[in-house]
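Next up, some structures in structure tokens.
Bear in mind these aren't lab numbers, they're just calculated from the coordinates by the rules spelled out. As the structure is a computational prediction, the values presented were derived from the model and not from experiment. Cβ atoms are built from the backbone, for glycine too; each structure is taken alone.
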Structure I
Amino acid sequence: MPVNFTALVKTPYKKDFFEKIIKKSLKKLNKKTKKQISLVLVDKKKIKELNKTYRQKNKATTVLTFPFTKEKNKKTPFEIPLKNSVLGEVFICPQIAKEEADKIGEKLEDKLKKLTIHGLLHLLGYKHKNKKERELMEGLEDELIKTVG
């Protein structure tokens, strides 16, 4: 499972940091995939633009996930071929992550771990549209945070 990592902003966190989180999480979930995961670190302006374009929310956010499906999906900015080797793309904004972490006295490293796991779970099909889904996803996130250390 290769991770395609792109940092469009300066950050001390490199590909191996995120790859370790993803690999350990997949192992703990007993999910095997040879599909590639694309992870992109972006600034506030870019994540706001993506959020507005694909979710109709005119605000910046910490993480956006675009699972690649077999058919074109209105909420996915990509048309994906049937034999696609990419699971999906996760966009994270470290600047907003740092702001949120600072507000609650959390380390940026821990916040980025949570956001990476959150994005990965979305790529694997988990959602949080209702209370039951949210509780399941949050429980998995907590469990995986302990796993990745």
Structure II
Amino acid sequence: MNLINLQAGGIRDWKNNDKVSFNNQNLDDHHVFPKKYLQQKYPQLDDIRVDCVLNRALVPKITNIKMGGNPPSRYLKELLLGNPDLGKSLESHLIPPDLIDGVYDDSYELFLKNRAKKVIDVVNTQILPLKAELERDMFGTDV
């Protein structure tokens, strides 16, 4: 999640598209696809798959509570009423903005794969180029 925040230059609040303040807000570790929804829709899905980091985002606690156990499109459409830039907010979390349209409501695994691709792209562009420098700093020589 820190990598996502770094990539975004600060993640955005889904409610208003403001930068999330890590000092002033109580943040919750939100399940993009709420646990309750996944347990009902995919009862065979194990906890590791439900709780994986690709299904997580940091959001203000109050926003998280209001989302409940609804499919993502339902709670996101409610948030869209107050935040016309919700798609940009989601992108700052490396979440596909078409999640709002219900494209993934019945395709949890596809959502995970598409978000994973976005995270891997960040690792490839932001972290791997620093590999030699990090190794020098950690071990004192090129490895």
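For the read-out Cα extents along the principal axes in Å, a value of 44, 36, 34 was computed from one structure; give its label from I, II.
Corresponding structure: I.
Determine which structure produced the value 2.4 for distance in nm of label points 7 Å out along Cα→Cβ at positions 21 and 125, calculated from the coordinates; the candidates are I, II.
I
I have 0.30 for FRET efficiency 1/(1 + (r/R0)^6) of positions 61 and 109 (r between Cβ atoms, R0 = 25 Å, to 0.05), calculated from one of the structures I, II. Which structure is it?
The structure behind it is II.
Here helix-only ellipticity at 222 nm (-39500 (n - 2.57) for each DSSP H run of 4 or more, over all residues; to 500) was calculated and came to -13000; which of the structures I, II was it taken from?
Value -13000 for helix-only ellipticity at 222 nm (-39500 (n - 2.57) for each DSSP H run of 4 or more, over all residues; to 500) corresponds to II out of I, II.
Which structure, out of I, II, was P(r) over Cα pairs in 10 Å bins from 0, in percent, for residues 29-92 alone derived from, given a value of 21, 54, 23, 2?
II
From I, II, which structure was mean count of other Cβ atoms within 10 Å over residues 53-60 = 12.5 calculated on?
I
Which of I, II yields 16.6 for mean count of other Cβ atoms within 10 Å over residues 5-12, as computed?
II
State the single structure among I, II that was used to calculate relative contact order in percent (Cα under 8 Å, 6 or more apart), giving 28.
II
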